[in-house]
Structure 1
Amino acid sequence: MTSTSSRPAIEAAGLRKSYGDKTVLAGIDLHVPAGTIFSLLGPNGAGKTTTVQILSTLIGADSGRVRIAGHDLATHPDAVRAAIGVTGQFSAVDKLLTAEENLHLMADLRHLGKAEGRRRTAELLEAFDLTDKARKIAATFSGGTLRRLDLAMTLMGGPEVIFLDEPTTGLDPRSRRAMWEIIRELVAGGVAIFLTTQYLEEADQLADRIAVLDGGRLVAQGTAHELKRLVPGGNISLRFTDHASLDHAARAFAEASRDDEALTLQIPSDGGVPSLRALLDRLDAQSIEVSALTVNTPDLDDVFLALTGRPSGQPAAPAPAR
């Protein structure tokens, strides 16, 4: 995915927030280009929701500088609010209203004229496959349908930046993947997405860049591939057709571990193209024939555990007070 604008969607520097003697954010820096997906990961209590609340003007930071869609958060909060949309952990849909009524309500809150509100409502109902549910009470909707309506409401004002705070929590796999497609379409249209999620596969599938927050501090940032390369344990597995071939390869790769039953060698590797190319050159130079080759790299679960010391979903350690 590529940025549709040279102006960053989100810039934050030295963002801090404390409640009494509890430090929630200990001075974090963020940079999110327009037209990209940025995912913020972290254990429960790491400060993810607090970060979203500050960036979306819901609460104030103790210190730090923030610009959203080119607007200074401290001096032009109304301009920031006009440029963003927020879909929180809990749906903003009024379940006593129909899908159409919920969208009309959001149009009123966005101060759209009646004709413009009706036009946008019709567009969003069609875009989110909600036309057949337009006049049905939202209380009758499935979780996936409620989430689609919730996101449609967020888009009523045409935001440049959308904050999605754990948007697929509680959805079944099919509904989650449908939401992923909607998110990708939004980004293709130039919208920037700031995503927090407990589903590491979700960040892996969607995000252009990922940051890991732990104890109020950013402990790592990069693409999913870059983060995975921070964790040791990757290897390239070579499979052979017989023990003679396996023995020949084992002599050439003294650093490898072997599995005689499976007829495989596991050679330590970061999984990168240069490492793979070097391995293939060594195989060719030694005239070693393999029947199959598999690249195994750590996944984001391994990265999360290595960086935070706990699996995803467990509470974060408190940030040190400053």
Structure 2
Amino acid sequence: MEPEPERENLVQLLKKGNKSSALAMVGNAFIAIAKGTGAAMSGSGAMFASAMHSLADSVNQGFVFAGSILAEKKPTRQFPTGFGRVINIFCMIAVIVVTIMAYETVREGWHLIQHPVQAGAGSAFWINIAALLLNLAVDGAILLKAMKEINKEARVETTGFGFIPAAFKHVGRSAPPTRLVFYEDLVAVTGALLAMIAVIVTSQTSFEALDGVVTILIGLLMVGVAFRVGYDNMVGLIGVSAPRDVAERVALIILSDKDVTDINDLRITQEGRYYHVDAMIELRRGLSLADADDIKFRVQDQLIADPDITDVVLGIIEDNGVKDWTPNVLNEFS
């Protein structure tokens, strides 16, 4: 029986936590305080909605950061495949928080449409503008960092500002915490811009209903985030196959061994941001059992050396003379 893996201390686990979510948690807490102060002084519904969103972001990212730490724990005898899906559970908790905040925001927006409030002027106006500019600066910086993290986790090389469109294209291949930060801060930046428009227009004109309209729009954007993130993590909890490029990479590693002739079957399951590989490989004819075992362990070591792969189960059979693995097979992973 294998010995129980060495326990990791708290400091080691904290270092492995998702940095984007930790940064977003702290940044959004300060933003929520600033915008909440502005909303209380001016009575702006758009500022209230934006403050609610920032508060929801901060609470969510706290959950997600804690989940990302637990998800990095090494496999144990009781949980041999690791804790990768723990992060999906924490992200689902974050979805519940966003949904509640979205409901309250939409309800406040509808109330403001029915009973408009004259936005404050003078110092209250400038406090709102300052809070929203701070919001744009902090959330914009967090969003850019999340975009870079997406490209790093997806192993995409970019130059200049190419990381921005690449992040939108490859966001589905990033870790659940990074995806949540990306979606939430994308909405946070958009919501801050909408709130700024509402604050300026309602303070300079008599179009007071715009405040409620923008509040509802921000709430609906939060609903969109909840749906998108909820769906992604529900799929992650059920168990989802690896993206096409990951399947291609794994197949190339296996077939690069000179004694492997074909892949009879290949299944790759995503656990958080890591992958579990289960494959049946075909070896050249005439090998002894000892040699076949050596080849299997050699291929297994090559796969487990990939930092994104945490678990490999290989079976071996003699070449059956039929080509089972072709590029068309990868359609199963698309």
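What follows draws every value from the coordinates through simple rules; no lab data is involved. These figures come from a predicted structure and were not determined experimentally. Cβ atoms are built from the backbone, for glycine too; each structure is taken alone.
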- Who wins on relative contact order in percent (Cα under 8 Å, 6 or more apart) among 1, 2, i.e. which is largest? 1
- Item | Identity of the structure behind 0.85 (criterion: FRET efficiency 1/(1 + (r/R0)^6) of positions 178 and 250 (r between Cβ atoms, R0 = 30 Å, to 0.05), calculated), options 1, 2 | 2
- Determine which structure produced the value -10500 for helix-only ellipticity at 222 nm (-39500 (n - 2.57) for each DSSP H run of 4 or more, over all residues; to 500), calculated from the coordinates; the candidates are 1, 2. 1
- Task: Please state which of the structures 1, 2 yields 24.4 when mean count of other Cβ atoms within 10 Å over residues 18-25 is computed from it.
- Result: 2
- Check the numbers for FRET efficiency 1/(1 + (r/R0)^6) of positions 114 and 226 (r between Cβ atoms, R0 = 30 Å, to 0.05) across 1, 2 and tell me which is largest. 2
- Message: To test your reading of the models, identify which of 1, 2 gives 24.0, 79 for Rg and Dmax of the Cα atoms in Å when calculated.
- Response: 1
- Item | Answer label among 1, 2 for the case where distance in nm of label points 7 Å out along Cα→Cβ at positions 42 and 170, calculated from the coordinates, equals 3.9 | 2
